[in-house]
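Pasting the structures here.
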Structure 1
Amino acid sequence: MKIIAFGASPSKNSINKKLVTSAAHLFNDAEVEVLDLNDFQMPIYSVDIEEEIGKHNLAQNFVDKISTADLLVVSMAENNGNYSVAFKNVFDWCTRIRKDIFQDKPMLLIATSTGANGATSVLGIAKNAFPFYGGNVKATFSLPSFDDNFDIEKGEISNDKMRNELQKIIADNF
């Protein structure tokens, strides 16, 4: 099974990229490729820019990467209760190439933040919206208070209850 995973944040030290990397490696017998949103930086999408330059090749590359996956693991970064601008821009460019960007791939949607809500606002938005774009959302997971519940040195969830919850979600849904 091939997993394409990414944190929906452009931060070089993205906690969502750390979480998604850890989560993707919890799957047994999987080949994991973790994408970095920074590798897909494009001009801010607008119809005018699209008319000028056409479909952006980085958007095509992103769509092509998704097509290679058997499963998508995505960790949503929350900015003011919604998607990060970087993710939304990649998403907008890609949906101009293929509206069903997620190509009916099974998805594990996760999120984290340094706060107690664990980015549940954006997780809910994505869970409700992604099916309209070919997202086959099988399960969601939120890790609250990242700094208290994730061991950066080990690259894993340090809270046993939370780690067990994620492992159970994976076992029950994938």
Structure 2
Amino acid sequence: MVTRLLLLSDTHIPGRARAIPAAVLAAADAADLIVHAGDWVGAAVLDDLEGHGEVVGVWGNNDGPDLRARLPEVARIRVEDLDLAVVHETGDARSRERRMDLAFPGVDVLVFGHSHIPWDTTTPGGLRLLNPGSPTDRRRQPQHTYMTAVVDGATLRDVRLIAL
């Protein structure tokens, strides 16, 4: 059995867009699990995504009390034989790998957001760090982005950064 993931962050709706892009909703329909790393801004985004599938998410610095009441600051879930964690902010990129190894022992994959900068690295301790960017607020990035991936047992494979 495999689990198809949709990885999102920093949707900033309604601030940066009016709605989730159609391509993202299609990817949500194709996914077995939707992972959102915070800065939803409007609770309607969470409601909308929950209508497309199972959602694991966290609140971000731009999320108000309504989302903070429904979501944790850090989420952890076991997907098949893989331990996945989600957090909005990881701090400065320069020492991110070392800090995340210390902050998330025993985790295989950490999905994060905040910077709107896509990121895919593996720490010296073997933790895979993924930031899907933003599908609605590219900031200084050339394109709006999100990620898909597949969990196959204890393996994360087919990680794809998708530009809108």
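FYI, it's all coordinate maths here, none of it is from the lab. Everything quoted here is computed from the prediction, not taken from an experiment. Cβ atoms are built from the backbone, for glycine too; each structure is taken alone.
Assuming -0.22, -0.35, -0.79 is log10 I(q)/I(0) by the Debye sum over Cα atoms at q = 0.08, 0.10, 0.15 Å⁻¹ as calculated from a single structure, say which of 1, 2 it is. Intermediate values should be presented prior to the final figure.
Numbers: 1: -0.22, -0.35, -0.79; 2: -0.20, -0.31, -0.73.
Source structure for this number: 1.
Taking mean count of other Cβ atoms within 10 Å over residues 106-113 as the criterion, the largest value within structures 1, 2 is that of 1.
For Rg and Dmax of the Cα atoms in Å, for residues 26-113 alone, the calculated result is 13.5, 38, so let me know which of 1, 2 that is.
Working: 1: 13.8, 45; 2: 13.5, 38.
Clearly, the read-out refers to 2.
A value of 3.0 for distance in nm of label points 7 Å out along Cα→Cβ at positions 42 and 90, calculated from one of 1, 2, originates in structure 2. Once FRET efficiency 1/(1 + (r/R0)^6) of positions 10 and 82 (r between Cβ atoms, R0 = 25 Å, to 0.05) is calculated for all of 1, 2, which comes out largest? Greatest value across 1, 2: structure 1. Which structure, out of 1, 2, was helix-only ellipticity at 222 nm (-39500 (n - 2.57) for each DSSP H run of 4 or more, over all residues; to 500) derived from, given a value of -11500? The value was obtained from structure 1. In terms of distance in nm of label points 7 Å out along Cα→Cβ at positions 50 and 74, the structure with the greatest value among 1, 2 is 2.
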